[in-house]
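Following this line, the structures themselves.
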Structure 1
Amino acid sequence: MSKIREAFRKGKAFIPFITCGDPNIDTTLEVVRSAAMNGADIIELGIPFSDPTAEGPVIQGANIRALRNGITTEKIFDMVKELRRDVKIPLVFMTYANVVFSCGTDRFLARCEEVGIDGLILPDVPFEEKDEFSAACVNHGVDFISMIAPTSEERIAMISREAQGFIYVVSSLGVTGVRREITTDLPSIVRAVRENTEVPCAIGFGISTPEQAKTMAGIADGVIVGSAIVKIIGQYGGDSPSYVGEYVRTMKDAVLS
């Protein structure tokens, strides 16, 4: 069983997303450590890309700031290697296919294995084209994490049966970002997933409040929060690790309540 699957055996999982290099590598290091110390079960690390099509304005802004500050994929690999001295929970990269292609798929996954990355999410790669990446993931012991959207419908069973690590259930149509209300029929999506796999599922996109987190944890096995955390980092910059830690603790408590 992968480390990601094991993380869900402890109960409902809270999974924060952090854009690497925003505002700088040193801050990202401390934000990740703070999140891990305050209850994060898995952490998604975003590798910045110049055209992040799945992201709303908050995470797009973080990508732009990180790239302007000189962040690179190699610097992020080095950062993860440093984190692995003390951060033991699963770490997952979330990025785009071009980032992997530019590095070379096998080389990218070999570096993931070397530094201790447990999973990979590529939101711009449809299920039908995943084999180009999933084979290399298997060779290097990295879970290729599938996404299921409200529009997946009859494809849910097919995606679920081949899932690894956990399934990322997208709560709403559109890009990432805080939402006041989530109206998608998520229980039926999760029910279809569970009819076809024992791989856990976590809901993301639009979740920002403890009340939303509690509701989503009642439906799925975990909750993913990105934009709300990236917004805190954008507001507090180098002082953000303590604020992120406090937020993570509040959300983790809500997920478990």
Structure 2
Amino acid sequence: MKYEIIANNIIQWLKDYAEKSKINGFVVGISGGIDSALTSSLCANTGLPTLCIDMPILQSEDEVKRASKHITWLQNKFDNVSHKSIDLNNVFLSFKSTVEEESDENNFLTLANSRSRIRMTTLYYFAGLHNFLVAGTGNKVEDFGIGFYTKYGDGGVDISPIADLNKTDVFEVSKTLGVIDEIIKAKPTDGLWDDGRTDEDQIGATYKELEWAMKQKDLKKQLDDFKGREKEVFKILTKFNQQNLHKMIPIPIYKIPENLK
């Protein structure tokens, strides 16, 4: 019941925001993961036009199939859902061949983020064509816990319907809305790496562990309050939070002193 109420509240919030903003609908990037599946499902439930776009860039076959199955499920359920598949492989490979310098881990990460930014540009192209809002797919742990997203990539959105949901909430609300089991059971991944590494591979902790650590941080706990795995997880959260803080706070603006104006 709790998650049904949350889902209905978000759907109404999306409808109200769209009406006030005088926009026609939403566009959502579909990755084959749980976050984009939930976001697109919530948008579809508003009854407003919802454009789902899958944008493969060297994507794993499993991710592509899950995205396709989810979109098919949505279209069978909602008349207001449309779909475009935009193959961005050649765009990315052309960009990569033009700019790539030395091949090290930092270069790999930068190119991974470039994939996300190319997708963001694509979403805004279609949003501009149809007077749609780009609906973000980031959840609370990613957006405000560890900043696990690409600045001006998947973080470049107009509205964030699930940004106050922990990852466990995301799964529960998705089940309430009937999101297909294949997506619910899949290991979370950002889909930005050729080797198919999962979010847990990159972070070093599960989302459930990170949620626990976020609660401890809210309670003003310190690293020395923990031992063993708990200490390790709290340290991971703190590290990611600090290094990604620039994503989570407003852009710094230089203010001219009053005596110089």
Structure 3
Amino acid sequence: MAQQSSSNRAPVGYDDTPLIHGSEWRVHDGTRPQPRIITPGTDSLQDTPGQPPSDAILLFDGSDLSHWIGRDGAAEWRVEDGYMEVTRTGNIETKAHFGDCQLHLEWAAPVDVKGDSQGRGNSGVFLMGKYEIQVLDGYDNPTYADGITSAIYGQYPPLVNACRKPGEWQTFDIFFTAPRFGGEKLISPAYITVVHNGVLVHNHRAVMGPTGHRRAPAYDEPHPARGPLVLQDHGDPVRYRNIWMRTL
């Protein structure tokens, strides 16, 4: 029967329904804990980054690189007008390490188009420092499919190419489940979902292993349960802003 609320509101849930398999809760159980309430973020505009949700870890707010380290210590990418820009000083990575997470970031390829294929607006987002989502100016820029913008690099092309024009701000929303190891054995692979500019381009893809270049991916050895978020310096002045993470 439905469980009565303490006020005149309608009953909340039931106490005479079957148990959900593998759970202590009944179907529509009125005593099951409610989801935690947060304040949602706002959408980004070309001129203004969106606001992160209230429980996010803000990794870059446009003011400094205090959450990041570089190849030789301090991160040396340029910070200006609310964004950071690659400066050919090497990759940067977060001081904090993460496992399962939701990641949001915004990026822009250079407005001045130089080069082609992989030599045009190239960077990358590495989850745990190992699993790359490709950043590339993929607008009217043919390249190999598993290296186009938002590809799980070297493994899966995106379902569609959702690139905006060079110089325009683009969004990645990435949902990541870290791999699980038992001793030296892989128990379950990493899983990645990616939304590029509001378009689903990967739906819970099982990742075949850490990212490599010109080699087949594989889980050759176990690694820690958490790792840094790494942004790649591939030599092109790609910009980033509004980077936040939610641990899951």
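Only the coordinates and a few stated rules stand behind these numbers; no lab work does. For clarity, every value in this text was computed on a predicted model and none was experimentally measured.
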Q | Computed 0 for helix-only ellipticity at 222 nm (-39500 (n - 2.57) for each DSSP H run of 4 or more, over all residues; to 500) - originating structure among 1, 2, 3 | A | 3
Q) If percent of Cα pairs over 23 Å apart, for residues 25-128 alone comes out at 31 when worked out from the coordinates, which of 1, 2, 3 was used? A) 2
Q | Entry that produces 67, 44, 37 once Cα extents along the principal axes in Å is calculated, selected from 1, 2, 3 | A | 3
